Structure I
Amino acid sequence: MTKLSVNVNKVAHLRNTRHMEVPSVTWAARTALDAGAVGVTVHPRPDERHIREYDVYAIQEVLKETAYAGREYNIEGNPFEGKYIELVTTVKPDQCTLVPDDPGAFTSNAGWKVSENRERLIEVIGDLKKHCGRVSLFMDADPDEIRLAKEVGADRVELYTEPYADAWGTDEQDNVLRRFIEASKAAQKAGLGLNAGHDLNLDNLGYLIQHIPWLDEVSIGHALIADALQTGLKESVKAYLNICNRFTG
């Protein structure tokens, strides 16, 4: 069965627009875990535009609680930028997902070219395995590059699914899906675990899992938090109206 790790970056992004801890990132993590998510994902970036350093440690403490025994912590990031290595070696998460983000990138927008980063990936993955339960590489749907991920020491790959999401509902949908199926088979043949993430949502997720049933885990944040606003906004408005009405003379 494909497991779900909830990315709480967007909760932190909203919080950071005010000088108070609302909404609470740890509350979001607990809520996701209480709902049955296998774990929590964070992607701290050097500019701390969403997840901040203290969030990484606060969520670590949440996951130590007895109620969440066996749940997983997935920390994403570029191991060659910012404090990623320092955070990981201190927190020792269940999974390190290495993403080749430029510090100024709007969001993750490409997977690793393992063929161009072979030696430094071998070194950093070897070091990280002393501190992480497993190491996953964020990858494009390129079977040749995915095969190399095993050679540099990765345990899993995470398919960068924005191209699949962009093609969803268009004439190119199934052509793009075939690329992802081919890449997924390459990962399976190489003995790699398989994750997926980026722009997956309630519309396109099921179709992907249906065609790649050996998918171990999906990491979803943006769409999931947006859906939470849509499904919960009506009740929130009613709660505020209730207070307005109750205290109106």
Structure II
Amino acid sequence: MATHLSVNVNAIAQLRNRRSLPWPSVVGLSRIALQAGASGITVHPRPDERHIRRTDVFDLTDMIRAEFPKAEFNIEGYPSEDFLELCERAKPDQVTLVPDDPAQATSDHGWDVATDGDLLRQVIGRLKLGGMRVSIFLDGDPALVPGARATGADRIELYTGPYGGAFEPDVADAEREKLAATAEAAARAGLGVNAGHDLTLDNLPSLIARVPGIAEVSIGHALTADALIHGMAETVRLYRKACGETV
């Protein structure tokens, strides 16, 4: 079964926010991505709204529910009270919890499930009461899987930054093997597996080939950069092919 593609539209929002203008349209380009066959849309609202705004979350919710009822809406972020309340109002299909500091430019590590296990259990229980599937960001280390399972999460999202940032083939191979081992451990533990961060048209196919059990990849920065060259619709088709879909 092909890995699903969720398009992260944060970079589109960040470009829009450079001016007090309504374009590029986060909703409009998300619509194009879904029309081109993307399985879902991902957003990562941060407290300072430097890219995705709270209003974007609700505008996207309305568009996806009205026009693409089978598409998945994924909201990711650190589980502050404001974030949790936002998720409870929007009721996305999936919430992905990441251990971001508000000052971080982007996510750069997974959860310490030993230290943060109690927090995650409480938060995940609360989100599940609202009917949302919950995924937690996890580094490529199979030893972390039992702790992840104990939080009550439904899935893990493999943090693929070290793999995506590895430009030496030997290093990339080693990082890919860590991700594969972690995915295999997660599957044995009954956890679904997502993946995301620094994935591109160049490095995605070999990851999917080695870890075919990945349910979903969330891709934003590289996909947005490629869309400046190919357009959003064609770029989504290219990434769907890289995920193993027949397009």
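Please treat every number below as a calculation from the coordinates, not as lab data. Predicted model only: the values in this text are computed from it and were never measured. Cβ atoms are built from the backbone, for glycine too; each structure is taken alone.
The table that follows gives values for the structure above.
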{"quantity": "Ranking I, II by volume of the Cα convex hull per residue in Å³, the structure that comes out highest", "calculated": "I"}
{"quantity": "Among I, II, which structure scores highest (criterion: distance in nm of label points 7 Å out along Cα→Cβ at positions 184 and 224)", "calculated": "II"}
{"quantity": "When relative contact order in percent (Cα under 8 Å, 6 or more apart) is computed for each of I, II, the largest belongs to", "calculated": "II"}
